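There are structures below to look over.
Each value in this text was obtained by applying a stated rule to the coordinates, not by laboratory testing. Fair warning: this is a prediction, and the values are worked out from it, not measured in the lab. Cβ atoms are built from the backbone, for glycine too; each structure is taken alone.
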Structure P
Amino acid sequence: MKPVYILAIESSCDETAAAVVRNGREVLSNVISSQIALHTLYGGVVPEIASRKHIEKINPVILEALSEAKMSLDEMDAIAVTYGPGLVGSLLVGLSAAKAIAYAVNKPLIGVHHIEGHVSANYISHPELEPPFLSLIVSGGHSHIVLVKDYGVYEIVGRTHDDAAGEAFDKVARAIGLGYPGGPKIDKLAREGNPHAIAFPRAHIEDCPYDYSFSGVKSAVLNYLNQCEMKDEEVNRADVAASFQEAVVDALCGKAVAAANAFGYDKIALAGGVACNSALRQKMEEMCAEAKIKLYYPSPVLCTDNAAMIGAAAYYEYLKGIRDGLDLNAVPSLKIGER
């Protein structure tokens, strides 16, 4: 079978990325221009600034990806791009670039769901992985338990009712003075603390056994900090970080493993930026080993936003014959499994 080469573009939030992927699992290049240092000044992502920076970086990043892969646009079989969910201004920059390239070199255009890309990152890190499996998707905007029944075929069986786990990490990090981005900073500080020092709550949602809620634990942390301030008590930030992280990780892993057992899945794949969290990986490894479930997770560079994962997801859309027109638009609130 002739190899399929896909140029993939990702710009859904604050990373401008481009990659060349062969046959969905072999990465020939994966170039990422991050804006983290810029948005740290504001304590979070500023959409307008993100969009302007994407405009500056998109062409150089695409050219670098092609150069690193030692390939030309004419050698690509398709152009893939994230079209949702994400920040609408950011999405439009990548989408406009992809459509212009597809038109200029007469190549098929394939729109990719950002979260399906995160799931597909596991195909790159684990070439032996094939559906069906259960995926726990944990990022700044999403906390989902998804049954991956086949390539591009998903069923959501659990989701958050309020804050996503990554969003809760950012808010708690800000509250204890760690700043942005919160996830990596809490993960690092938590290693110095006692995860059982403070009993923060785990939410249980009636009639929705696999759904999440993280607003309660976030509020519990804020209340704890306020009480300490009112009583003029010193706050052990490491203990707060470790105890908060333990509560979130306990909920994430417990419900994912319970869902895998309930639906008869013996493989779980982590996906999303929070899949980098060391406590999440350790707890998941322990629970999966006990339940005799095989655990997969991508390498750290493939957990955060990147274009290689978009190329991996697009490959299976390409094989199905899915093509998008040049009228493809950004869909900021696109649901997983929708087209």
Structure Q
Amino acid sequence: MLTLAIETSCDETSCAVIKDGREVLSNIISSQIDIHRKFGGVVPEIASRKHIEAINNIIQEALDKADITFNDLDLIGVTQGPGLVGALLVGISAAKALAYGLDIPLIGVNHIEGHICANYIEHKDLKPPFTCLVVSGGHTYLLNVKGYTEYELVGRTRDDAAGEAFDKVARSIGLPYPGGPFIDKLSKEGDKDSIPFPRVYLDDNSYDFSFSGLKTAVLNYINQTQQKGEEIVVENVAASFQQAVLDVLVDKSFRLAKEAGSDKIVIAGGVAANQGLREMLEDRGKKENINIYYPSRILCTDNAAMIGSAAYYHYINDEKSDLSLNVEPNLGLN
């Protein structure tokens, strides 16, 4: 089965062709990072306009790379949400037009679910059930994945997502947008134990996350250090901040895996590309006999291949969308 998938939830215009949910025939990504970097973050109106300019060419490029035509397609998958409403509308409009014109099924996909399914592309032998940590610029979720389309949401962020905290802290120490990769790189040069930033675990049995207080602690440290006329060692700030985030993410992931009796922890989302997070999970996984899975870096970013994988599993589960499909900017996962 050949699925054409479209992803336009934020600032990447992407289209992919996926075979049987796991084999990537093409995965074209047009990023807008350089455009938005000058503003320090994504400008929704600009993102929408750039999607409109790019979408038709990206679709055709995906077909050409896969060496197929529109008539070879069996299914259209598209991100329904969460995301920026204007950006999502561009992708859904294109997907609905294709599904109608080709008279083939349409599947609206949850963007977060797509990130999880990126691991099915990367790891051909991976099957549910497993524990999953989703960490991105907009979301931090901890889930029990019970089936290819069945999820139990156990924990989520109560305020800032992990990726959002990375970007805000990066901006405060003069790093470019998006901040996560720069903090990850800089932290290798710093002392992670040099600044005692707080680890926020919330209630004893909570699987929720909160990074707003940590972000504020970093900003306070920077302001107080400047007021004292002391030098701010940005490498130490980056390393200490990142470690405070990772300690909480890793601890809660392993606690849930043990509670669920799972021997697999899967990470997904943009922050899954963080080298510090990968190494910390793998080191602890070896000690506790839990296998760690994560996608390649290109599949951690927003891309259409992961959307195509999710669409395929919903289709074989006898789920379809109709042409009344609309965007859901705040779409949840449960």
Review point. Hey, distance in nm of label points 7 Å out along Cα→Cβ at positions 270 and 302 derived from one of P, Q reads 1.4; which structure?
Key: P
Point to revise | Per mean count of other Cβ atoms within 10 Å over residues 94-101, the highest-valued of structures P, Q | key: P
Point to revise | Origin of the derived value 20.1 (mean count of other Cβ atoms within 10 Å over residues 254-261; candidates P, Q) | key: P
